[in-house]
Structure I
Amino acid sequence: MSKVAIIMGSKSDLPVMQEAIDILNSFDIQTEVDIVSAHRTPEKLYDFSKNAHHRGISVIIAGAGGAAHLPGMVASMSPLPVIGVPVKSSNSIDGWDSVLSILQMPGGVPVATVALNGAKNAGILAAQIIGSHDKIVLDKIIFYKESLKEAVNKSSDEMKK
């Protein structure tokens, strides 16, 4: 069974990152959640990044605010796909510092970046990556996408009444 690691720079990021945890749980994808600070726990960051694939992790979602080095540093050391979630934090410049720190990675060190506070989309993207080789997860993604369409159609019909 595939697992997704969801890491964040501090506990204050958890309310944002909870959306990734929740959506992955709805797809029955196992998660491993931890706080890994690029600046305050560099040894933990190194160990996590180098060994996640040995623990059955398939995708890493890394959320960070401010300077937001966590996703890029993980991507520099891990062979796994990394999805970065820029988090608008208390020390943030409207979140732009986080967005640009995660988005502007040098060639050779990709980080898939979602919208500011977009942890739900990070979880969906992680599920889609897993679904590319796991039919059970793929079927759940297809059902989820269909439910989005149905919700829009229902809202449209209600609005027209």
Structure II
Amino acid sequence: MNPRQWSTPDIADQFPDAIRVLHPIFQCFGGHTAFCGEVITVRCFEDNSRVKALASEPGAGRVMVVDGAGSLRRALLGDQIAANALKNGWAGFVINGCVRDVEILKTLPLGVRALHACPVKTEKLDRGETNVTIAFAGVEFKSGQYLYADQSGILILEHAVEL
């Protein structure tokens, strides 16, 4: 969906009982400030092995929602994984944790929201889970939901919307 065809305030106005709004705790690090897509969930802690693996698969316009347990000690996304995700058709990331290579991330036409930046890479221990229910920022996430993010906020819905 073209970001110019929707806004989170319009979605909130039209579907007030269907939306869940994430707490406004995320910073924008990507080149796209507005993005949307079907959610796929990842749970990991200071190990981005699952994020890297998923970014190598066809994204089909999906959004990776990553629960890094709010850790500020390691970055779960950097320029190389982000560039690979972009090449494979991912729309964006929402990360309950950190990113790095922020100067490069902001040049990529990709949505990236995270708590903060951290220059330290993760360990690669092949730990983490995909397609699991996760919760952060006051919202529960499941793969198959739809996420809409712009400068006004981030929304989760059970289905895609047409405005």
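A few comments on the model shown:
- When FRET efficiency 1/(1 + (r/R0)^6) of positions 8 and 136 (r between Cβ atoms, R0 = 25 Å, to 0.05) is calculated for each of I, II, the greatest value falls to II.
- Looking at mean projected area of the Cα convex hull in nm², for residues 48-87 alone over structures I, II, structure II comes out largest.
- Which of I, II leads on distance in nm of label points 7 Å out along Cα→Cβ at positions 32 and 152, largest value: I
- For Rg/Rh (Cα atoms, Kirkwood Rh) computed as 1.02, the structure of I, II it came from: I
- Of the structures I, II, the one that 34 was derived from, the read-out being relative contact order in percent (Cα under 8 Å, 6 or more apart): II
- Taking distance in nm of label points 7 Å out along Cα→Cβ at positions 24 and 40 as the criterion, the top-ranked structure out of I, II is II, with the highest value.
- Among I, II, structure where helix-only ellipticity at 222 nm (-39500 (n - 2.57) for each DSSP H run of 4 or more, over all residues; to 500) as derived comes to -4000: II
All of the numbers you see were taken from the coordinates with simple rules; none came from a lab. The shown structure was predicted, so the numbers you read here are calculated from the model rather than taken from an experiment. Cβ atoms are built from the backbone, for glycine too; each structure is taken alone.
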